[in-house]
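Next up: some structures, all given as structure tokens.
Read-outs throughout are calculated quantities, based only on the coordinates presented, and are distinct from any laboratory measurement. Only a predicted model underlies this, so the values are computations on that prediction, with no experimental measurement involved. Cβ atoms are built from the backbone, for glycine too; each structure is taken alone.
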Structure 1
């Protein structure tokens, strides 16, 4: 409860009461009242009121301020966010004590619905209060639903779909928020399509129909169909986080596949989130809330398992089988490689350099706008390498639209929107990357990896931070200029020989769980 030194009330404020803790930890030890969960916030607030009110009960002006603040809290926090009847029961005695101290002047200003709730509280009628609150929420949701289609869909989701039974044979898949048919969900789906044909499969897209074998049901993200299947499907298979407002039912099994071996810091390990409009504390708290909903989490190696447990605060079952998306790297043959090259428009007779850099958190101008400049000398690369190689670029979707390759069409190919990066691994003879986790997956192929880390000091020290020392632990030299990169490609056989033992150590540490059977193990040994 906060008081401000505004006349004429300064004379009445004899002391202040507040909660404060020394260490900011929004997950385990919230720093201020507003960062606690809504149940705890309500308990704290009501106790605060009982502590402060006796000091000013005989001072009408201050008493009016205190009671007005109480009603604002009750209507804008307590009623809005607390919806669990058990929580009402636990806090009802406190409510009764508090509202029996409410001044008649403030009470008279409330609308009839709130007055009925207050009377029930004051009389100690908990059952009537719960019924009134239930009606209050229904009317509020209907009013909110009338304001937009989005709110209407959420209303139907909460009030209708979540009341219906769970369909035990329904599985919902989503990859990268509906942007494509790819990654671990794709591999698990294809295994299930072949081995569990009696299941009903649903894929989420972002409005564009995806090219998916087996003709599954496709629904647009946040459409009414999306909410229907999210509410009723027994299984969810996702590789990124879910929106916070999508509720996970107790009967639902949530398989989080994630999407890479961590090189950059994740979740609660990030010291400061630099994305525009993102508060670090709330980011970590939301991340932990999301991971608490995961029943299973897939891990590609022991290194990842150790980090996931800590960075995600994950306490449920880890599936330590390797990544399903890497199964193809152990199963494909030359015919598959030629087919993918033709599909992507790449000359079959040319070797392929895949450039797949990471997303840099500080590449933004403002929220929704991002900066990018390709750090490659395309003229020199084409001059020196085009007889033997072509260059495939796979950039992050936030900056891919800024890539301009006019004049380089016979050498450089922009495949940033290509659905499945694993297929790009397969057709590539050399991977060029920096701080992206793609090199962990690519190492399954035992093909050369070059690290083009032209901004290493800035990235390591100012952006997000790395989990291990990239300067000593990767199986390749760190290249700082386009000239160094070109020279390394031209002398790739010699470089491979020099780093052969280090590559072997790297492979054993990060790829030893991978054997082409990860999707099978996830489906047969664990989730279903």
Structure 2
């Protein structure tokens, strides 16, 4: 008997409105299941092997739940689960959103939030995928195709006024499963230079989500950019964790993580244990983010909200910063939303020093990452330069968490920034200098490798208190004096000349603050 193809209709009309509203409250809806023949009824040989195919068609209306699950009953004897899909993209009136439909897969272990059933996610990056025991499409996890109810996750990102018509085709191929290779993950440390400043980019994408570079091309671009470490941060999948074999070395540490891409903002999981997947299917109103932030930290990683004021739909960060370990204030080429993120971060710094009498407050370090997806995106523009005890996962994350870091537009730019008092006490970036409230403190910034048009700004909790060109083209030393009574912290900016008169120029570099703590019992 030849391979058989059948068509079924999941929804002939728009979803029942009452049912839709009920489903929306749970941010999910389950459709009627797709059934395949029993194993003993499977077809005989065909040109591409024994297989069965089913096609499902339907339409999602405006207001659909975030996630619509299509169950697929998988019989025994299946070696490969393959899916392809299409959807309509009709023209829309000005100001209305068109159709965008993401897709992913959960196996027979279910779709529970944070459960074990996740098998992959490609969002809107590809129109087909497959999984089998020995291989999977990038974005998906290889492994056995066990019998039971699998679920294809359809995620209507935006829906046009007339609805979103879709067609999903599922093909099950029968046969013996090939042996599954053991995953090989990057090592947690590499040679490095001992205690040193290490350059990294913790927000990069490859073909395992919506990037266009292979992992090998990402690694090559990182080396070309002069980076010492990168973080694998694909959208809503851990599939790339095992894709770096042979790409690390004495000169490059590869951390594993994820860009957790919710409908209310994106957050980086930086340096989690290899193989760890963090769920993303919730909004701020669901009060679930804390659970997954804790999961990131249990897996040894950092929680870093990404591009918190980006203007793309669903990109603006709405979960607050209480669970964050750092925040990405500079994402790719400098844009106005980065300026807003910087201002919000600076406001948070002020809030952290308001109650100085009660001891130092918690503060969030700033990070800068490229979010590079494809050419001509530049890895390492910007980069986070971290003072770490070694080039290891633990040491790099400790440096980021402590704020012992600055951000730079390229590896050509180097700076140092520190405070000293009259008694010889010293504090560097991310550190605290305790002195009498009225004691003179000298801030010293050294810059090299900047462009000739750059200007230095020193910023305190009061605002910008010094603006001066670099003493020589692209390099030089700037010193400024203050007291702990006058400045609770000082941070440095190196900016290019303004592109628009009256507005600040794009960043060349930015430091985390040096804190100046007034000693108890002193006055200013």
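A few notes on this one:
- Structure from which 54, 26, 15 was derived, Cα extents along the principal axes in Å, for residues 168-231 alone, options 1, 2: 2
- Distance in nm of label points 7 Å out along Cα→Cβ at positions 96 and 480 - highest-scoring structure of 1, 2: 1
- Answer label among 1, 2 for the case where helix-only ellipticity at 222 nm (-39500 (n - 2.57) for each DSSP H run of 4 or more, over all residues; to 500), calculated from the coordinates, equals -3500: 2
- Ranked by mean count of other Cβ atoms within 10 Å over residues 64-71, structures 1, 2 are led by 2, which has the greatest value.
- Entry that produces 180 once volume of the Cα convex hull per residue in Å³ is calculated, selected from 1, 2: 1
- Mean count of other Cβ atoms within 10 Å over residues 72-79 - highest-scoring structure of 1, 2: 2
- Read-out distance in nm of label points 7 Å out along Cα→Cβ at positions 56 and 344, computed value 3.6, structure in 1, 2: 2
- If you line up 1, 2 by distance in nm of label points 7 Å out along Cα→Cβ at positions 120 and 496, the top spot, with the largest value, goes to 1.
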